[in-house]
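Trainee: These are the structures in question, set out in turn.
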Structure I
Amino acid sequence: MAKEKKRRSFLKKKNIDESTLRERLRRLNPRAKKYAKNPKETEKLLRQAREKADENQSPLKNVWQELQLMLEMLRAWWKKEYQHVPYKSIVAIIAGLIYFVSPIDLVPDFLPGGLIDDAAVISFVFKQVQKDLEDFKEWKLQRDNTIDADE
């Protein structure tokens with residue numbers, strides 16, 4: 001709880017609020033749509049995001065689960081294993097990941113606290129697509145139970 005308050009205070013000092021995040025992501029939407037239509041670009045983005053996440057697990061611990069779930073759903077969508085997700089949610093996740101992998105953003109990653117805006121974007125996107133992620137988790141659970149029953 002104290003860390004969340006500290007994060008919000010830091011974001012406020014940098015003039016980073018929800019409307020700023022929304023605008024940044026909106027600007028990335030055209031690029032995100034291109035990625036969504038290009039499987040090789042989507043795969044590359046997934047790899048870059050996973051690498052950056054793995055290298056920064058500690059600073060991202062407050063959004064780690066959300067990020068992993070978004071990566072997992074995007075990967076399943078990209079592999080055509082799971083297609084029951086609205087296109088706008090895919091675009092939102094891709095836009096968030098484009099922001100996440102970019103080292104130069106609202107708070108450049110090389111500065112102290114440089115991942116705080118990335119965590120805020122992950123959290124913001126998660127809230128936008130939360131229902132779709134819950135549906136994905138349910139699908140995954142049913143799929144895993146079916147596999148277990150077959151064994």
Structure II
Amino acid sequence: MSATVLRRVQIGLLTVGVLVTIMMAVMVAGSYRDDALIDDDKATAVADVVSASPTKATVSFSTPDGIFRSPRLGVFYPGRLTEGQRISIEYSSTNPELVRVAGRDASLSILPALSVLVYSWLAIAAIMVLLAETHRRRANGRSPTVRPPVTASQTS
């Protein structure tokens with residue numbers, strides 16, 4: 001691998017790291033934005049958990065106007081919910097598609113985002129060091145930099 005190719009691969013890896021960082025920042029900012037929209041016109045209800053997984057839960061509930069709702073995207077912050085459970089939710093009365101489990105907020109999105117960032121940058125750094133070390137060893141193998149020993153007659 002030439003030095004130019006190595007540099008381009010390293011720039012590509014750094015670009016991936018920056019993109020992951022931006023994505024995690026947007027994810028956390030989006031969580032806070034959704035919470036702000038819910039808080040602007042907050043309504044509460046009791047909902048039934050229709051389906052649940054560690055990353056997504058679908059709920060159904062009725063609004064005061066008698067309409068039965070089941071948000072397409074599920075409920076925000078679904079951790080530790082089980083199917084058939086009845087939970088208290090908070091939702092935006094102007095947009096009932098925005099629903100979160102009562103008592104949970106966007107601060108729950110910070111730890112997963114930081115985890116993704118740390119592991120991504122650790123992987124990128126490890127790959128960059130591995131590539132640079134491999135390049136250095138190959139370069140040393142091709143053009144030895146071992147100099148002949150200096151003799152007494154050469155030093156005077």
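Trainee: Taking mean count of other Cβ atoms within 10 Å over residues 61-68 as the criterion, which structure among I, II has the greatest value? Intermediate values should be presented prior to the final figure.
Mentor: Working: I: 16.4; II: 10.8.
Evaluating mean count of other Cβ atoms within 10 Å over residues 61-68 on every structure, the highest lands on I.
Trainee: Have a look at I, II and say which one yields -25500 for helix-only ellipticity at 222 nm (-39500 (n - 2.57) for each DSSP H run of 4 or more, over all residues; to 500), as calculated.
Mentor: Values: I: -25500; II: -17000.
It was calculated from structure I.
Trainee: Something else about it: Work out the source of 1.39 here, i.e. which of I, II gives that when Rg/Rh (Cα atoms, Kirkwood Rh) is computed. Each step should come with its number before you reach the end.
Mentor: Values: I: 0.99; II: 1.39.
Among I, II, the structure yielding 1.39 for Rg/Rh (Cα atoms, Kirkwood Rh) is II.
Trainee: Sticking with this structure for a sec: Out of I, II, which structure matches 29 when relative contact order in percent (Cα under 8 Å, 6 or more apart) is calculated? Working shown, then result.
Mentor: Values: I: 29; II: 25.
Traced to structure I.
Since every read-out is calculated from the coordinates, none of them should be taken as a lab result. Note that the coordinates shown come from a computational prediction; the quantities given were computed from them, not determined experimentally. Cβ atoms are built from the backbone, for glycine too; each structure is taken alone.
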